[in-house]
Each structure stands twice: as structure tokens, then as C-alpha cells.
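Any read-out appearing in this document is the output of simple, stated calculations on the displayed coordinates, not a laboratory observation. Remember, predicted model here, so these are calculated numbers, not experimental data. Cβ atoms are built from the backbone, for glycine too; each structure is taken alone.
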Structure I
Amino acid sequence: MFRKGSKAYSIFNIKCPHCHESDMFETSSFSFQKPFDMKERCDKCNEDFFPVPGYYYGAMFLSYIFTAFFSIGFVLFFHWVLDWSTAASFGLLIFVLGISFVYVFRFARALYINFHVHYSPTAIEDGKNKTAKTSTAAHYGR
């Protein structure tokens, strides 16, 4: 399930969806330095990570849905099952979300681009034959 070539590998490891080799972001997922700086292209296969302007608006909704359901389940579990106070449950939730918000942001973007870009075992060789044109993000002033 999490082997190279599967969607899950690319999504959870936040790798290029086309070649599964290069990271999609410049820093690690739990780094708070440049947390939102995404590479414009894959280093290995030259896949454009910004195919059109505003491409990742859909990822924002995925992130919102995931965070909302997680938050509801988290607070209900700590309040009803472990019998914590509501304030303590929400306090712990804020702490957990504060630590994991960068990973959730990146996870949502990786999930969204994996809906549209598929793995190819020959992606790196194919990428070498592509002309290195300017990405859409650079064209629109990103």
C-alpha cells in the first residue's frame, strides 16, 4: 500500500506524484522555516507542481474537511471517553493542530495533485526530454 508506485506513497511522503522521487516542498514537513514554500517543478522529472493559477484552492477545502472531522472526533473522544473537561480537550486540540498544521497543509496539497497526476516508472527519463519551460506559477508572479 505504501510502496513506491502507489498513490499512498506519494501522498503520505509528500513526493512528486509523477516520479515519486523528489520532495514537493523545500523543507521537511515538521519544519517551521519556509513551511509553505513549494517547489515549482520536480527536481527529477520536471513535473510542474503549479499547472494553473489557483490550482490548490481545492486542497484548501480538503484540508478544511480533514481538520474539521479530526477536531470533532478528537474533542469528543477526550471529553466523553476519557472524561476530560471541555476546556482541556480544546486546549490539547489547539496544541496538536498547532504542531501539525504544516503537515496537514502539505498533505492536502499532495492529495489534491495526486487526483490529477499519475505515477510513471519512466517519468525521470521522460522529464529529461522535456524542455524546461517556465512554470505557470512563475508566469503569474508566484
Structure II
Amino acid sequence: MPEAETILQGGCLCGAIRYRITGPVRFVSQCACRDCQKATGTGHTTILGVDGANLAVTGTPSVYTSRGQTGGKVSRHFCPTCAGRLYTTGDHPGRIVIVQAGSLDDPNAVYPENVIYAGDAPVWDFFDPALPRFEGMVKRDFGR
């Protein structure tokens, strides 16, 4: 993971929405839950968790809210022009914002530390065999 003082930047495909992350990255995971599969059209998505107060956004994303596998609200923030997925907020992560690693200007700035919801992964999707795999969500404590 990047050092605490690292600044990460990213945005959507068309550039209408940009963001800047300051402060520590709390986690980087590959998520294979069905919700992420449906939202991205892929077998899994790579996500990073950051404190919401450390995410500055320029532009106005559209938001789609549904219920996730945990039963809580999940709000996906995306560009209304190009539909580029940017980040997710919701009941479960609380103050933590889940940023789509692929929307970073330099997605190589982060590397996944585990795979969550591995039990939902399609048989054709592959992960780094060195990564720990969890059948569901990993317990995380961010001092809420």
C-alpha cells in the first residue's frame, strides 16, 4: 500500500470528474461479490478503502443506490457522461469510501492484499495465488 503521505489522483474516462486522495489507504482488496460483478460486468473489481474526509472530488457524479450482500445501502458514484465508476459509499463501510482502483491515474500505485467474497468468484476468474482468500467480507475495524 502507498505510504501515509502519498497523494493519489484519478477520475473518469472522459475527465469530467476528478478526485484526489490524501492520507492513508486503509486497505486494497479484490472483491468478487455478486454485487461488484453486476456493477462492473467483470468477475471481480479491485478496490481501495480511504477515509471519506481524505477524498476531494471535482465534478458532480451520478449516484445509484441499492442493497448490498450485507443488507446495507450501497451507493455507487459514477460519471453521468461516460458512466466511469469512481467510488462507492454505504452503510457497511461507514466513513470509509471504496475507490475503484482502475479509476486511479496510476493503478500500479496500489496492490491488492487479499481477495474478498472469493466464494462468489466465477470459475473462469483468476487471482494472484499468493493473496489470502476469504469466502466473504473481511472483518475490518477503522475506529468508527
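Things worth noting here:
- If relative contact order in percent (Cα under 8 Å, 6 or more apart) is computed and equals 26, the structure in I, II: II
- Comparison of I, II - label where FRET efficiency 1/(1 + (r/R0)^6) of positions 81 and 121 (r between Cβ atoms, R0 = 35 Å, to 0.05) is highest: II
- Structures compared: I, II; top value of mean projected area of the Cα convex hull in nm², i.e. the largest, recorded for I.
- Among I, II, structure where mean count of other Cβ atoms within 10 Å over residues 73-80 as derived comes to 19.0: II
- Computed 13.9 for mean count of other Cβ atoms within 10 Å over residues 25-32 - originating structure among I, II: I
- Mean count of other Cβ atoms within 10 Å over residues 9-16 derived as 16.9 - corresponding label from I, II: II
- With helix-only ellipticity at 222 nm (-39500 (n - 2.57) for each DSSP H run of 4 or more, over all residues; to 500) derived as -15500, matching label from I, II: I
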